[in-house]
Structure 1
Amino acid sequence: MAMYINKLNHFSFSEGYIHRLMKLLKIKARIRRKKVNRKRVKPDYVKENILSRDFTANSPNEKWLTDVTEFSIPGDNRKLYLSPIMDLYDNSIITYELSFRNNNRLVFKMFDKAIEIYPDAKPIFHSDRGFQYTGNVFKNKIEESEMTQSMSRVGKCIDNGPMEGFFGILKSEMFHGKKFKSLENLAEKIVDYIEFYNERRFQKKLGCMAPIEYRNHTSRCA
């Protein structure tokens with residue numbers, strides 16, 4: 001909040017001062033909910049944690065993270081699944097796929113879209129050990145693209161920390177505590193939010209710029 005107020009109004013108020021004002025005005029931050037552990041399926045193969053929690057990147061398409069998260073709303077027994085790819089250079093979501101089924105097709109379509117956008121990219125591709133990433137078909141996709149596959153250790157969500165962080169931000173800012181007419185309506189809101197996140201949501205680690213703003217700024221300065 002302090003970052004937004006200072007950047008948009010050209011002030012330099014401290015975070016403590018903004019926090020006191022928020023308390024006075026009874027404005028509260030949304031709190032992320034604890035993640036529920038998923039069922040595990042025996043994998044065809046696994047890879048080591050090559051990323052090793054080094055979440056820094058010196059250039060675009062050097063390190064990509066991915067995962068799948070789910071959404072549900074009252075009155076609908078379906079679930080909506082989001083599968084994005086994050087570029088650690090600027091924390092941007094370079095592509096994503098939404099589906100009512102959490103299956104291989106969800107992840108494969110997302111991956112194929114990323115290759116279409118960046119055909120020459122050969123990043124470290126990091127995920128957890130979910131069934132979509134540990135099957136032989138996905139292994140072949142990684143090898144054909146000449147990428148280096150990396151996987152989190154069992155039960156170590158922090159190994160994929162930035163991706164988990166994005167899910168937490170997304171759900172706390174646009175999902176939890178909100179009402180949606182349908183899962184289709186929720187899907188539209190997720191699309192809108194990802195656009196907002198990429199283009200207008202400032203991040204302190206990016207010099208108070210949004211991901212795409214940061215990418216464009218650094219490319220001009222290169």
Structure 2
Amino acid sequence: MPIVAPSLLSANFINLAADCKMLNDSVADWYHLDVMDGRFVPNITFGPMVIEFIRKATTKVCDVHLMIEEPGLYTEQFKKAGADILTVHIEACTHLHRNIQQIKSLGMKAGVALNPHTPVSSLKDILADIDLVCLMSVNPGFGGQTFIPQTLQRIKELRSMIDAAQLPTLIEIDGGVTLQNATTILDAGAHVLVAGNTVFKSANPTQTIQQLKNL
């Protein structure tokens with residue numbers, strides 16, 4: 001069974017408590033929380049304060065995805081806010097190993113995200129140190145985009161690297177995940193499905209989460 005991580009980027013922020021209750025009552029495994037700074041990506045979302053309130057509303061894993069410049073400056077704030085997993089972008093980290101060490105030293109699991117143009121091979125020397133790789137299957141910044149087909153080959157390449165090294169590293173796919181393409185994504189070797197619009201814009205979000213979980 002896949003790990004299903006609905007992205008709250010697509011939630012109703014006027015009624016966030018209701019959406020959190022829906023996720024808590026569903027079979028969703030993680031909350032996927034997208035933090036954007038308007039610099040690394042052309043959008044601004046939310047920061048530690050909102051995550052702190054979400055943390056109080058759930059016992060599920062808070063999977064925090066930092067789409068920000070200089071993530072090392074804010075790592076401690078996100079730990080205090082309640083992040084269980086903290087993912088940084090390889091493109092935003094001049095000293096990636098240092099960033100990973102910082103995240104781990106604070107007791108969080110560490111993830112690395114790759115934009116669609118960044119070679120999977122760039123992870124070779126860090127793969128053994130991280131818990132999760134988030135492959136962006138759209139250009140980061142906005143929800144509701146279409147899945148980039150080349151991502152499937154990237155998943156296969158990354159899964160081969162992980163299996164060859166006998167690592168427990170999870171592959172997370174973020175962007176354009178739908179009920180129609182999720183099986184193909186999982187067959188390519190992914191473990192975690194991030195779904196925003198697919199869940200929150202559906203007529204029955206709880207049922208949609210169940211369908212993703214059953215794949």
Of the structures 1, 2, the one that 0.90 was derived from, the read-out being FRET efficiency 1/(1 + (r/R0)^6) of positions 122 and 170 (r between Cβ atoms, R0 = 25 Å, to 0.05):
2
Hey, FRET efficiency 1/(1 + (r/R0)^6) of positions 58 and 194 (r between Cβ atoms, R0 = 30 Å, to 0.05) derived from one of 1, 2 reads 0.75; which structure?
1
Using volume of the Cα convex hull per residue in Å³, single out the structure from 1, 2 with the greatest value.
1
1, 2: which one has FRET efficiency 1/(1 + (r/R0)^6) of positions 74 and 138 (r between Cβ atoms, R0 = 35 Å, to 0.05), as calculated, at 0.55?
1
helix-only ellipticity at 222 nm (-39500 (n - 2.57) for each DSSP H run of 4 or more, over all residues; to 500) computed as -9000: which structure among 1, 2?
2
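Each reported figure results from applying straightforward, stated rules to the coordinates on display, with no laboratory input. The structure displayed is predicted, hence computed values, not measured ones. Cβ atoms are built from the backbone, for glycine too; each structure is taken alone.
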